[in-house]
Structure I
Amino acid sequence: MQRSRWSHRLLSGGQEPDPRFTLANERTFLAWIRTSLALLAGGVAVEAFATEIFSLEIRKALSITLLLLAMFISASACIRWLNIERAMRHKRPLPFPLLIPALSVGGTLVTLVLISLVAL
């Protein structure tokens, strides 16, 4: 079966990888999307339900941080899926996952802010 010009252009040629690897790559992409949706829901929840816990400025900062992190993860998941698919097609090493340290740092910062605010 021939791939469309669009997919050939996005995937940059190469050889078709084992379908199991492509499907594993898709499952990983979907896991990142679920994480992004959870952070999106968390950002909305902070803004909607934390009015009595945090001041307006803190609530907005936490909410926007969570929403930006969700947006970053969602966009990065797509780019990561494509880079991994290309690497598999050209039998190159898989790219370093920049998404993981970014999520860890972002989650740590939000958690530290929440802990400090709850403790005070």
Structure II
Amino acid sequence: MKFQIEVIKSKIHRVTVTQANLNYVGSITIDEELLDAANMIEGEKVQIMDINNGERFETYIIKGERGSGAICLNGAAARKVQVGDVVIIASYALMDFEDAKAFRPWIVFPDTETNRLIR
């Protein structure tokens, strides 16, 4: 039997929310440097997990200015976080069960204070 399962594809582990913009259509703005490192793209669906308050919700990515450290929750998502909260951002992919056994996700561990990549 052949089937597909959903697995973690990419994760940005522990970044700090820099802005919350309620008066915006929706989404999360993420520094383009972090997106590249985590192999994420603009428009991709992501799950946000707030370490400070336990909230878990889904939205989509908007590309932020490269090197800015921006992590901004927009629209309704802005109500689920506070500036200064630490969040985990994850995306998932469907793949063949056998392929999933060998797959290794892109996981990024930026500096939590600056949201910049640790070199």
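Taken together, the values in this text are just the output of simple stated rules run on the coordinates, not laboratory data. What you are looking at is a predicted structure, and each value in this text was computed from that prediction instead of being measured. Cβ atoms are built from the backbone, for glycine too; each structure is taken alone.
If distance in nm of label points 7 Å out along Cα→Cβ at positions 5 and 53 computes to 5.3, which of I, II did it come from? So the calculation was done on I.
Could you tell me which structure in I, II was used to calculate Rg and Dmax of the Cα atoms in Å as 18.7, 63? This value belongs to structure I. One of I, II was used to compute relative contact order in percent (Cα under 8 Å, 6 or more apart), and the result was 44. Which label is that? Traced to structure II.
Quick check on the output: 2.2 is distance in nm of label points 7 Å out along Cα→Cβ at positions 21 and 37, derived from one of I, II. Which one produced it? Structure II accounts for this read-out. Taking distance in nm of label points 7 Å out along Cα→Cβ at positions 45 and 69 as the criterion, the top-ranked structure out of I, II is II, with the highest value. Which structure, out of I, II, was helix-only ellipticity at 222 nm (-39500 (n - 2.57) for each DSSP H run of 4 or more, over all residues; to 500) derived from, given a value of -27000? Traced to structure I. Computed over structures I, II, distance in nm of label points 7 Å out along Cα→Cβ at positions 61 and 109 reaches its largest value in II. Give the label, chosen from I, II, of the structure having the highest value of mean count of other Cβ atoms within 10 Å over residues 29-36. Structure II gives the largest value of mean count of other Cβ atoms within 10 Å over residues 29-36 among I, II.
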